[in-house]
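A.B. asks: Have a look at these structures, which come just after this line.
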Structure 1
């Protein structure tokens, strides 16, 4: 049977369908109605394995029995509630007399085809539903990609300044609420203008990318690395007191000092780092956390660069509230 074309693209393989049928009588009829070039069919009885098998197919065909149609609706509920990365569309084949059951299936979002079915109608409904679901999945992927782009610095692939500002406010509120620690490291590459002037902006961009990668290697997955602007980066350290942040800062400084960069792998860079943290009497807002880190950074610049400075009003001897990185 030649099927009509739906959607924007031609599918490169047959759709896979899981046929849930306790009677095992429907599969031969479906196989005759649906061409193998369009559909690959698997069959299962109602049971816990259906939830696992449903994650492996493009769609589920659920056959309601005349004797107990409510059991099929209950399975539909479990399919909808299953915690999975993807939930395939469900097509319900229901006898016309089981009106309450197939109406319930419609309300739960399933496509319903009454039996005995017309082959052309069945094929059209299956293809329409599968193509629509495929388009929704593709749209979800695009939304995810757009979200990633919206929070990522295009050059270095770490988080961008806007996302960092959002997260520093969120983490500060959380730290205040739970009386937890939060530290911030601001880092600025030393004499970076000279790198651009001598080697060109292309090499400068490569340096920024490699520095960003080194920062990512130096912190935990729960920490946040962001490009703060130009050659300046920020590292936000949740649940980390300033003593732990200083340990991380020294690890970062050493990691950067060991990098061999540039076309000939002879270029080295250093960085100045400023550290601040919460809780402290001078850090009562996310803005003050940023300001004190920035002041510490510029103090490191004034004192000769390639060093770490803690904001002078912070104490190293406050008891830590979390393990350092």
Structure 2
């Protein structure tokens, strides 16, 4: 009796193990555990800590007390905070539109039959590959008040008489940082949309041509609808990257002149770290979440459009 029970135990354990191996859900959970632990440790915990700090008066070197919504009430009357919100929205909207238009135009060109097409695609990626700080330093020299290559070129052409104060004038500074962000972000949009263009069946374009469709109509009624889901995802990431931009602004202007280029990210850092007001800085960072959720919803509805095109129900 003892021996029979002993032999049955390995068989039962083997059956359980085989069932476990054949269970895709269980295997999926095991494979996802490392990524889940990583996300919880490096994303969820900092996010939760930031939300908590936004409800406290924590300062650097001193643990704070729970003060409820006082930080947010203070921000509601803070003109610099609202200026940073305005700057962030304008910066994100203008830069994202320009990156989309120029990136789509560049993707359409690279999708044509061009000589040395692979070489040009590699060149296009360079602004995206270069570290942000190095790009910002290059633009800092380009925009220098005395030694700007742009001002020098325009003066040599006789278009201006004195150097342009790119980073010292509020309007010029806003336009300058937007131009730098657009230059850096175009490659990401262009290459991503190029990948989407190459997934569109050539037979659809040929059928439209046989039906007498002009190039504009082929783009409007064939290319653009098929590219909609890719555009939704790419522009979501573009908006997220632009809205949370920090390095480019901090290296170029540090939020100046007179807070004209302060974004919510740079103001949060300035208040939280150099200013020592961790609670207030965290509250500014948490205030960015609704805008980021809006960008995610934009991507969601773009994907829903794709399901409608394919006739899907889920």
Structure 3
């Protein structure tokens, strides 16, 4: 491997991919390769094959994915399973064909059963029924883990997987319907503040508990796991259970999160609940002890991270108005 590896970050325009690029650049990596969707459709196998045969890639961060919240997953299940399966299968297979030895696949905490013991450890995978609202996406992410493990077993590759908890931060999606919970709440509270609206409505009962990780912490974990010596990585994982959870180690209820976002945004109205909307899984807390043993831990507290995310939203909002 070159001392200055040629690194392909798939999905660099997304929140996670963008954070990984920032992290790599901060460490002095200048040989970073990216492609927009217009330049290369990752669901097109021939396009991906041509890319890898021409570019001489040494490492791959597979952060490209079709993502969204409960509403998006419920509305577009076929798109979520098809696009994610095709992207990961094409990138992993064509990376192997081109001789790429190191690859990091980014998954999601939704791979675990809906009623998995909390906090969710890596060995909870495939032990129960998935949360129905995002099962197609979860199935695709599980397949990505198993693709990496299978190529490792059969071909001797060094393909690794990290499973982040709920992420937020710069570059997030603030769409009013298709966003995740933190950017969705930031937008709703901000718009209510500007309009002097008397209340903001949150989905469901507010009782489900969720864990959140600032995206730059996730990027740091990704680069850390990618660069671990093989012996250390393998000592903490197993051939058929090689993924690593990445989480903050603490959770809070959606109602508590809404109060925190309300405080950060500076909204003075009241919070109401729409009980006709789904709650999703009752709790999703990751057991990140494996990542901690490998030398990584989160550094950005939630309130600080939400403040940084709100500043990013204000920048996004100002650009949308231009």
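A.B. asks: Where does the value 20 come from, among 1, 2, 3, when relative contact order in percent (Cα under 8 Å, 6 or more apart) is the thing being computed? Numbers along the way, then the final one.
C.D. replies: Details: 1: 13; 2: 26; 3: 20.
Structure of origin is 3.
A.B. asks: Ranked by distance in nm of label points 7 Å out along Cα→Cβ at positions 101 and 205, which of 1, 2, 3 sits at the highest value? Show your work: numbers first, answer last.
C.D. replies: Values: 1: 6.2; 2: 2.4; 3: 5.3.
Top value of distance in nm of label points 7 Å out along Cα→Cβ at positions 101 and 205, among 1, 2, 3, belongs to structure 1.
A.B. asks: Still on this structure: With mean count of other Cβ atoms within 10 Å over residues 125-132 as the yardstick, tell me which of 1, 2, 3 scores highest. Display every interim value, and only then the final one.
C.D. replies: Working: 1: 19.0; 2: 12.8; 3: 15.4.
Result for mean count of other Cβ atoms within 10 Å over residues 125-132 over 1, 2, 3: largest is 1.
A.B. asks: For Rg/Rh (Cα atoms, Kirkwood Rh), the calculated result is 1.22, so let me know which of 1, 2, 3 that is.
C.D. replies: This figure was derived from 1.
A.B. asks: Work out which structure the value 11.5, 35 belongs to, where Rg and Dmax of the Cα atoms in Å, for residues 45-116 alone was derived from one of 1, 2, 3.
C.D. replies: Working: 1: 11.5, 35; 2: 21.7, 65; 3: 14.5, 45.
This value belongs to structure 1.
Values in this text are rule-based calculations from the coordinates and carry no lab data. As the structure is a prediction and not an experimental result, all values here were calculated from the model. Cβ atoms are built from the backbone, for glycine too; each structure is taken alone.
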